[in-house]
Structure I
Amino acid sequence: MSKGRKRDARMNLAALVLLLGLGLIAYRLVDLQVVKADRFRNIAEEQRYQLTDLNPRRGCILDREGEVLAISKEAYSIYATPYLVEDAQLTAAELSLVLQKPREELEEKLRSDGGFVYIERKVSPEIAEEIEALELAGIGLEKESKRYYPQGALAAQVIGFVGTDNVGLSGLELQYDSDLAGEPGEAGVEIDPMGDPIPGVTEMIKYPVDGSDIQLTIDAEIQFKLQEQLAASVEESGAISGTGLVMDCRTGEILAMAVLPDFDLNLFYMVPPEITRTQPVTDAYEPGSVLKILTAMAALQEQTVAPGSVLNVPHSIQIGEYEFTDDHPMPKSDMTFMEIIAYSSNIGTIKTAQALGSEALSAYIEKCGLGQLTEVDFPGENPGVVPDLEDWSLTSLPTIAIGQGISVTPVQLAVLTAAVANGGIKVTPHFLLRKIGIDNEFEECEAGEGERIISENAAASLRYILGEVVRIGTGSRAAMTLYNCAGKTGTAMKPDPAGGYREAYVATFAGMAPSDDPRLVAVITLDEPDTMYGGLAAAPCFSRVMEFSLQHLQVTPSLEKVNTKDKVIVE
């Protein structure tokens, strides 16, 4: 073959190889840019385009006068992209100085395998500025909000708290979480290879809707007074804890509710869970003689007795194998029904209940809502425990009549007392006054008219009798300077988990004022006080709280003062 032909063959071969190469490149380009274009476009978009949630503002919680009880403030979360951290040990050391956290703990996070890890959630703007000034590679800031409770321990158990993600965990923060939380929005964000958002290329998909504010029936001034006086009573009596509530008897609006010990809501994560319970709603107990209000209510309504009816009251009475006695000597053996309740005679009350009958007493227990939810707008309400009538034993009638063998909550006692104060109408207790939308649109709470459970005459007779409890009977320490009041004391032995009862007591006072035209009811309980009687331990707290509350609400003082403080009868 001539040299020319050999050269031509080589050129043809080279050209063929080149054409094949160009063909492969063209095929690859078509494959990538046409056949698989959508797939790679999606991959690219996933790498540079992300969807991000836009958090709404959580609504505020206000008291009835507009005082802020809970609000969300600006905060920042510190995060790391571990593979971008240049020196984990040095970075951890610098973060440790600002955050006051162990260096080893931070370094462990910085060396994690993931592409994202939180270093610290919801720090103040001041700390965020310090972190930003360090200019640490792989460390970023994320703007968030943090729940803040400006009143600290005020109504702590009632208000409740939220978790790290601003979700309600307890109390009214949980009850009204859907209203307070609002609706999150969504945006599309383009990010650079370092994972930082590219300014100016955010696509708004859905705008966030801020949460509504909620205004409570709670009055911060009355709430403060209740907590102050409850704390003083716990200390004075040597009790291990105490509860109290103040409620408008006409509307069911709860003006104050407290539990001692209390805690600072801003430090809720540092207290044991049992302290965060709102016991007047969530915990039931055997109330003792304060439940004689119900026995008296049923007996008066059924006309089994009248205030002036006279009963013979021996010191003790035998029912089956059990002997029932009075806790203290009665002034005489023949007593009017008014005196039986005023001096809190167990025997007189039991004899009244026997005349009334088990079926009638059980019917009034049901009518008054004991053993049932009051439907208060609060999570975790306890209905209490009431034995079914068919399960009553020989001693059930006498024990239930004097408040043992049955468990109720303080809020149920408040509803019961309010029915007497309110002329026989049972109201629904509630905390919500109104919801306030983002445009200041008000949605008022509709409490309803209430349900009549006894006549006005029976309620008036019982108010008179309960007024005598304070004037001459076991509740004399509930008397106030400016207002007449009425109520009932209670001293109940605590059940023993092993069976029977133990030598520990809960002291209670439930009452109303002014007794001639009631506006408020209040219930005070003290757990295991040294001065165990409700008239000695709980009644003085009722007196101080109720008098302050009525003056604060500018209620006209009683025209003719009949309550006295010169006589104390223990019960």
Structure II
Amino acid sequence: MITFEELGLNSDLMKSLDDLGFREATPIQEKTIPFILKSSTSPAQLGGKKDLIALAQTGTGKTAAFGLPILNQLKTNKKDLQSIILCPTRELCIQITKDIKAFAKYSKGIDVTAVYGGERINIQIKALKNGTNIVVGTPGRVHDLIRRGNLHLGSIKWLVLDEADEMLDMGFKDDLDAILEQTPITRQTLLFSATISKSVHAIARQYMKNAEEISIGEKNTGAENVSHEYFVVAAKDRFEALKRILDSLPGVYGIIFCRTRIETQEIADKLKRAHYDTEALHGDISQNIRTKIMDRFKKKQVSLLVATDVAARGIDVSNLTHVINYNLPDQNEGYTHRSGRTGRAHQSGISISIITAREVRTIRQLENSIGKLFVHKKIPNGKEICMKQIDNFLQEIEQIDIKKIDHDKYFLEIEKRLSKIHKEDLIKYFITHKFSHLMDAYQHARDLNAEVKISRERNIRAGSGNDVNLKINFGRRHQFDIKALFRLINSSKKLKGIEIGRISLMPEYSIFSIDKKYASDIIKSLTGANFRGRKVRVVESNEEVGYRGKRRGRGNSSGSRRKRPRTRRGG
């Protein structure tokens, strides 16, 4: 990775980055910072002031990607507005403002002002009148301030549209149109988005000029560090399944997504009654209450948020362990946004979906859309849940420092009293007292797993004695996924239509099974091909293909030019 020092940032910014512990740039920062610095200073005839469309998932360091090069070029000690940053939600607005102020800690004479709904507008107007260099705002409040004559954008040099797809999904297009019309044509527009939808393309066509596109990963794909699981149940068992999943995940810290406000509140209330640390987050929650809920959630005083898609946008929490889809979103892009809430800041995360048998086809579509395998998991039974909870409890006990009470007089009295009980009985008392409520609740728990025919559910080609495993020298670290494998195979007319068996995606390489009669053709055709600037190498392997890849794909057998690989429906 490239260090920030190599990117040409000034000494004041480097000092603040050093305080923050930032040394190496993320992939999106590595590409966008030099581009913005170069294009903003180059003469127009050399392509200066080129606009930018940057595609990257949430949690990849986008604020620094646009904030640092803008701060590097600001004219300090002047109170004129030089940049405006638009984002979809109050929370994201506050977070961006906080980050930019941290970056500008040692940059004298730079003022940053946040403007958003839900707070008194007169305070924000006063801050604008005092002069500011950067405004970070939500489209609704920014448009309101422009209409009132309190915000003038005629002098800005940089316009940033952060999470552009979400702003459009939330119905801010009219506000964006009105705001962008007030900006000078000499501005540089920087559009950052996790997905590129038709509406985002429309904004780019209308308001951007000669835009360069920088993409980290593939368009509309899922975050690299997120694994995907799904459970198939009857619709009537969805809530009971949710409880069992939560009980099987000691220490879970995440967001449960529902489709509607009513459902969100109902699920949160039912979980509270069942003694889960839960709060609801939806459009009917006042801004004041929302702020308190988010503060408690960030401090982990609440471990689970039940939220709608709109209410969850702008939540900036980097250490979520899970995202749970109580219902799947209506659009595939919505799943990308949901799952991107976890697996951030180089941490791993899990996205779980609770579905019915009819929705298995949607899982197949999502696999193709984001280029990731979804693992079918079974709803745990009562014994499995109890054992998981007990195992987690014992691990916690093993990590406790007992030195503090080794010689405590009162403890010695307790030790003497308990010594009368046999060790085996003491363990039973200990575990029963701690987990009797769980044991009672799941003593007669029924199986909640819905029956799904494997051939229809997974499109698996059964393995046979004719199968061989092939190893290719690309894995997840190289942004290699199922779609990339299909594309390589489809690049050869000779290989089109060949069925692939099970697949395992490792960090440094991948293993896939194939009928042995095609093995030599695949090795000859793919070896020496190019993938992301590196030569492909394929060899036979004795390594087993793990469960995570037990699916069958196939390349395009129709000879069409579709970019997305097709999979044959089982029947």
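Each reported figure results from applying straightforward, stated rules to the coordinates on display, with no laboratory input. Treat the numbers as computed from the prediction; the structure is a model and nothing was measured. Cβ atoms are built from the backbone, for glycine too; each structure is taken alone.
Below, the figures for the structure above:
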| read-out | value |
| --- | --- |
| Of the structures I, II, the one that 1.4 was derived from, the read-out being distance in nm of label points 7 Å out along Cα→Cβ at positions 257 and 481 | II |
| Structure with the greatest value (metric mean count of other Cβ atoms within 10 Å over residues 281-288, set I, II) | I |
| Of the structures I, II, the one that 66, 43, 37 was derived from, the read-out being Cα extents along the principal axes in Å, for residues 329-536 alone | I |
| If Kirkwood radius over Cα pairs in Å is computed and equals 26.7, the structure in I, II | II |
| For 13.5 (mean count of other Cβ atoms within 10 Å over residues 17-24, calculated) the corresponding structure among I, II | II |
| Identity of the structure behind 3.6 (criterion: distance in nm of label points 7 Å out along Cα→Cβ at positions 9 and 121, calculated), options I, II | II |
